[in-house]
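Below you'll find a set of structures to go through.
Just so you know, all these numbers are worked out from the coordinates, no wet-lab data involved. Model, not experiment: these values are computed from the prediction. Cβ atoms are built from the backbone, for glycine too; each structure is taken alone.
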Structure P
Amino acid sequence: MKTDLLRFDGTVQRDPAIERWMERHEGELGAMAREWFEVMRACGDEVREVFHDGCANACLGDVPFGYVNVFTAHVNVGFFQGASLPDPTALLQGSGKFMRHVKLRPGVETDEVALRQLIEVAYVDIKTRVENG
C-alpha cells in the first residue's frame with residue numbers, strides 16, 4: 001500500500017524565518033531547539049527547511065522528515081513518519097497514525113545517542129520513501 005507523502009512548498013537551504021524564530025527562543029529551551037535542528041540540517045546535502053505551522057521543519061527536498069518546536073517548558077523533536085521508525089530505547093511519544101516526537105526538558109537527561117540515531121534513521125527513511133515513490 002502506497003502512502004502519499006506530505007510536501008511543503010517553499011523549502012530552501014536556509015530559511016530566514018527559522019533564524020528569526022530561533023533568535024526569539026532564548027535560554028535552555030532555545031539552545032536545545034537549535035542544537036537538535038542543527039543535527040537535522042547536517043543529515044545530508046539535500047536537506048532543505050521551511051518554517052511551517054509555527055515551527056522549524058527539516059525536509060528532503062520538499063518532503064519533511066523532522067521538526068523542532070519550543071513550548072513553555074519543553075522542546076519537541078518530531079518526526080513525520082515517526083510511527084514507523086525503530087525506537088529501541090522508547091524515546092518516541094504520541095499515538096498519531098504517522099507522527100511521533102521526543103519531548104526534551106531542561107534538567108532531564110536525554111539519551112542523546114539514541115536521539116541522534118532517530119534523526120539519522122528518519123532522514124534515511126524519508127530518502128528511501130522519496131526515491132522509491
Structure Q
Amino acid sequence: MMHIDIRKINAQKKYTGNMEFEYSAPETFIQIPSVSFTGPVKVAFEYELFEDDSIEIRGTVSYGLQGSCSRCLKPVAANVVGELDAYFEPRKDYEDYGYTNGVVDLKQAVEDAIMASMPYVILCKEECEGISYNGQADF
C-alpha cells in the first residue's frame with residue numbers, strides 16, 4: 001500500500017495513525033558491487049493529518065543486504081534501518097512532497113529514504129583489513 005487516501009482518513013476522522021507495508025525496491029538502488037537485497041523493504045510509520053489536509057509521516061525503512069564484503073570479498077549480510085520523514089501538501093508546487101486528488105503517493109518519499117540510508121560499503125566486520133597476502137593487507 002504505497003498510498004494514503006486523505007478523503008478516507010477525513011471521513012473516518014482518524015487524523016493520526018500507523019501504517020506498515022513492504023516494498024520491492026529495485027536492485028539498481030544498490031551501488032555496492034556483488035550485493036543484493038535479501039527481501040522487500042519494510043516500511044513503518046506514523047502519520048498525522050492537519051486541518052489544511054497536509055500530512056506528515058515519520059518512521060523507518062528497514063531492509064537486509066547480502067553479498068560480498070567490500071574489502072575481503074567474504075560472504076556478508078547486513079541489516080539497514082533508515083529514517084522516513086516526509087511532509088505532503090495538497091498541491092504539487094510546494095517545496096516538500098505534494099499530492100493531488102486526495103491521494104498521497106508515498107513511492108518517492110520511500111525511495112528517497114532507502115537511497116539516503118543505503119551504505120557505500122558492506123563489511124564482514126568493522127576492522128576488516130581486506131584481502132591478505134603473507135599477512136599484509138592488500139588493497
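1.4 is what came out when distance in nm of label points 7 Å out along Cα→Cβ at positions 32 and 112 was calculated for one structure; which of P, Q is it? Among P, Q, the structure yielding 1.4 for distance in nm of label points 7 Å out along Cα→Cβ at positions 32 and 112 is P. Taking Cα Rg over 2.2 N^0.38 Å, for residues 80-119 alone as the criterion, the largest value within structures P, Q is that of Q. Comparing mean count of other Cβ atoms within 10 Å over residues 40-47 across structures P, Q, the highest value is found for Q. As an exercise: Rg and Dmax of the Cα atoms in Å, calculated from one structure in P, Q, equals 19.4, 70. Which structure is it? Attributed to the structure labelled Q. With helix-only ellipticity at 222 nm (-39500 (n - 2.57) for each DSSP H run of 4 or more, over all residues; to 500) derived from the coordinates and found to be -11000, which of P, Q does the value describe? For helix-only ellipticity at 222 nm (-39500 (n - 2.57) for each DSSP H run of 4 or more, over all residues; to 500), the value -11000 is produced by structure P. Which structure, out of P, Q, was FRET efficiency 1/(1 + (r/R0)^6) of positions 56 and 72 (r between Cβ atoms, R0 = 35 Å, to 0.05) calculated from, if the result is 0.25? Here the read-out was taken from Q.
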